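Since every read-out is calculated from the coordinates, none of them should be taken as a lab result. A quick note: this is a predicted structure, and the numbers were derived from the prediction, not measured. Cβ atoms are built from the backbone, for glycine too; each structure is taken alone.
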Structure P
Amino acid sequence: MDQAQQLRNIVKAGSYNKQRPLARIITVTSGKGGVGKSNTAINLAIQFKKLGKRVIILDADFGLANIEIMFGAVPKHNLSDLIYQGKNIKEIITWGPGDVGFISGGSGIAGLSNLSRDYLVYIIQNLAQLDALADIVIIDTGAGISDAVLEFLVASGEIILVTTPEPTSITDSYSLLKALNRHPRFQREYSAVKMLANKVTNNDDGQMLFNKLNAVVNRYLKLPIEYLGPVPNDNQLVKAVMQQTPVSLASPNSKSAQAYATIAAKLMNKEVEGLVQKRGMAAFFSHIVAGKKNNS
């Protein structure tokens, strides 16, 4: 039995997996930068919090620190400190506006494949504690098609793909889905892909954008994707970004904040209707670790 399979078995049988709550994992991604991915992650988190959910964001965009910049908060520790410095999970969570927590990824995950089996189990056990601290964990990936981004996507049960009407955004979104569909460990029955139309003029433009992407994805990839809804161009959102405050807090009655509220409510309705299978952080990270072990 290889080491990756041993890790999967430990997660399935481990004592921390018995009768414990499981967080809902939602991964937010995009085919290119500058389309509003991190804004989406933050504002959905705020809206989930307004619906009474405990939310933590994991900033997995390791090259940039978008979440902390948009929150106007500087974290004392990041995921690397948990992995290499012995910090516990509560020590690496920074609490931002609206009582939403976030974890800066640092470069922590890059070296996971070099760690021993026992230490990996220890890390996964630590990360599994997030299930008791949050009802929803939002993963904010890097933009584009990289191995790191794809690892997060194949491990996620819910993927939100942020796309704008720009032709390059549409083509890059398709390219991302194409790469994901070709990934050897991607299971379409495991991962639900949902598209959010960002920076659109009106609802019709958002629907047209989805139809355009969905047509080519359906034709060439046969991959089902769901339309979450539109978020309009909004000067209030731009102003909020400049103020380093989420628009859902700075201007809760703005068009963009109301759109995020509608999308968050739609996502929560899926859960209420029993259409969301929660797997938790242990399963999420063991999937990533298994992939790294198989590739090392």
Structure Q
Amino acid sequence: MKTKEELLKLYNMDLDELLKISSQYIKDGIEFCSLINARNGKCSQNCKYCAQSSHYCTNIESYPLVSIEEVRKVALEAKSNHASRFAIVTSGKTPDEGRDFQIELDMIKEINKIDGLKSCASIGILNEEQAKQLAEAGLKRFHHNINTSKSYYPEVCTTHSWDDRYNTCKLVKKYGMELCCGVILGMGESVEQRVEMAMQLADIEPDSIPINILMPIPETPFENYHNKIDEENILRTLAIFKIANPHSILRFCGGRMRLSEENQRKALKTCVEGIMVGNYLTTIGKAPEEDIKTVNELGKKII
């Protein structure tokens, strides 16, 4: 494990040289995954970036848990777009916020019936019994971001702590599920705090690290945070994350459209090995056909 000083030195070196170093750790394949926004809005938490928080008047559409039939339909569509993993994602601090946990377990079992598709879930902060039941239901991978560094977290959210998120990650691994744990870049964090994130993720050892780039949402406290990170620093951060986490798959998720097409391709050649295809929770992504074309043009395979 590299020290903070070593990672900071790497972060500030010539960009092409830095990307050359990170490229030593990537594989040829690009893993596709997808999701369904299974319950939207009315979240009790005050995360300052989020359109779904009930603390802000963002005027998004709120709806209760979708049907199991709808989950299956969207999962099959995801599989047709070469996704190998499919996630149910719900708003709320915990799975019980919508009193829907048992239905969510049934959704996971339904996804597992689809040949060639692995189940994922992003349903909030877990307690031990919930983690146990998810594992028993056959959940392959649980997603729960740290979002930012521990030192910066109070600037992002005060209704739960960074440690709440960290403890959920530990529970997921305790019960034998794979872990997807990443961040949102561009929320006002410093370069040192980006390096801190890289090191904290290395401690957690997730299988997958989703990289989100803040897309400022009107009427949230971060609505004017358009210029907190530029494309060069996004690439530098991705490279440092890969160097610090050589065995984890870095995955493009929400906000990657803030990168030019050239820089998205550069990242896929040097440090990113996964893509969340289709749209995201409250922001627009790329058409899956575009991602398939890009991966083929880069001479890589979809896994």
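Kindly point out which one of P, Q the value 15.3 was derived from, the read-out being Kirkwood radius over Cα pairs in Å, for residues 95-174 alone.
This figure was derived from P.
The maximum of distance in nm of label points 7 Å out along Cα→Cβ at positions 167 and 287 over structures P, Q, that is, the highest value, falls on Q.
Looking at structures P, Q, which one was relative contact order in percent (Cα under 8 Å, 6 or more apart) calculated from, given that it came out as 28? Corresponding structure: P.
Which one of P, Q has FRET efficiency 1/(1 + (r/R0)^6) of positions 119 and 255 (r between Cβ atoms, R0 = 41 Å, to 0.05), as calculated from the coordinates, equal to 0.95?
Details: P: 0.30; Q: 0.95.
Structure Q accounts for this read-out.
Computing helix-only ellipticity at 222 nm (-39500 (n - 2.57) for each DSSP H run of 4 or more, over all residues; to 500) gives -11000 for which of P, Q? It must be structure Q, since only it matches. A value of 11.4 was derived for mean count of other Cβ atoms within 10 Å over residues 183-190; which structure in P, Q was it taken from? So the calculation was done on P.
When Cα Rg over 2.2 N^0.38 Å, for residues 103-230 alone is computed for each of P, Q, which one produces 1.14? Please report the intermediate quantities before stating the final value.
Details: P: 1.20; Q: 1.14.
It was calculated from structure Q.
If FRET efficiency 1/(1 + (r/R0)^6) of positions 47 and 151 (r between Cβ atoms, R0 = 25 Å, to 0.05) is calculated from each of P, Q, which structure is the one that comes out at 0.90? Considering all the candidates, the number was obtained from Q.
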